[in-house]
Structure I
Amino acid sequence: MTVVDEGPGRDTADFGFERVALSEKQGRVDSVFHSVARRYDLMNDLMSAGLHRAWKAQLIAMLRPPKSRPFAHLDVAGGTGDVAFRVLEAGGSATQVTVLDINESMLRVGAERAAGRYGERIGFVTGNA
């Protein structure tokens with residue numbers, strides 16, 4: 001994020017191809033993610049030509065959640081839970097994941113997808129990292 005000090009109370013930041021007041025930026029970002037939450041994973045597929053799946057697979061391979069002992073994972077900016085689900089599937093029954101994201105719409109999509117699949121092994125928390 002580029003922040004330009006244009007004098008007292010006049011800080012601005014880039015948002016796409018325009019300059020906006022710094023105080024407006026988070027609201028605009030939130031609005032974008034609220035509007036795309038249901039299609040976010042599809043958008044990742046299209047924008048990365050599916051490469052994001054390989055990146056996530058590599059992340060899980062490097063993380064290597066253990067199958068035979070407890071493991072806790074915090075997925076910061078975890079949105080729809082795509083990485084969290086992979087951690088849970090790769091780990092054992094004692095693997096726990098918390099998905100943290102600032103956008104409740106993204107978290108809601110993740111919680112709906114997790115319903116009935118992972119029980120108490122996953123939690124979704126709204127927060128700003």
Structure II
Amino acid sequence: MMRAILLWSALPGGSRHHFGSEIDVSDAAHTPNGYEVDLTPAECDGMFKEFHDWITEESEHDRLFGFKRVFIPGRGKVQPEKWHLSHIPTAREIQKNFSEQHIRKLFEESDIACKSAILDCLPQLLEDYVYPYFI
């Protein structure tokens with residue numbers, strides 16, 4: 001169950017959004033009035049397709065001011081997220097201070113559900129769900 005959750009939700013302490021270098025994007029110009037964006041693959045391939053195709057094109061030519069998609073098919077075990085952009089220069093600086101020892105200590109001192117299961121397989125969880133996105 002834990003691995004199923006990690007397909008779509010970050011390991012506590014491992015969320016790239018907490019780096020301060022990540023943003024989720026959608027296309028306000030194509031969002032119907034009153035519609036609440038869910039950030040789903042269906043939206044990216046539907047009403048926001050043109051926008052995400054543009055992001056893909058701009059990214060391939062390094063025209064996104066340092067932003068890139070990190071959750072892409074074939075990288076790690078997290079499901080692809082077209083809406084998620086990472087400011088790579090900033091993320092790389094934060095990643096220098098990320099360590100298994102620090103995350104382990106946070107879990108050991110927390111009262112989180114599944115704590116023992118997480119601690120037992122923390123190195124593999126980091127290899128599958130965190131480190132592949134350190135680009």
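Here, each number is a calculation from the coordinates, and none is a lab measurement. What you see is a predicted model; the values in this text were computed from it and never measured. Cβ atoms are built from the backbone, for glycine too; each structure is taken alone.
Some points to look at:
- Computing helix-only ellipticity at 222 nm (-39500 (n - 2.57) for each DSSP H run of 4 or more, over all residues; to 500) across structures I, II gives -13500 for structure I.
- A value of 2.8 for distance in nm of label points 7 Å out along Cα→Cβ at positions 84 and 108, calculated from one of I, II, originates in structure II.
- Each of I, II could give Rg and Dmax of the Cα atoms in Å, but the derived value 16.4, 47 comes from II.
- Parent structure of the calculated result 29, given that relative contact order in percent (Cα under 8 Å, 6 or more apart) is the read-out and I, II the choices: II
- Origin of the value 16.0, where mean count of other Cβ atoms within 10 Å over residues 44-51 was derived from one of I, II: II
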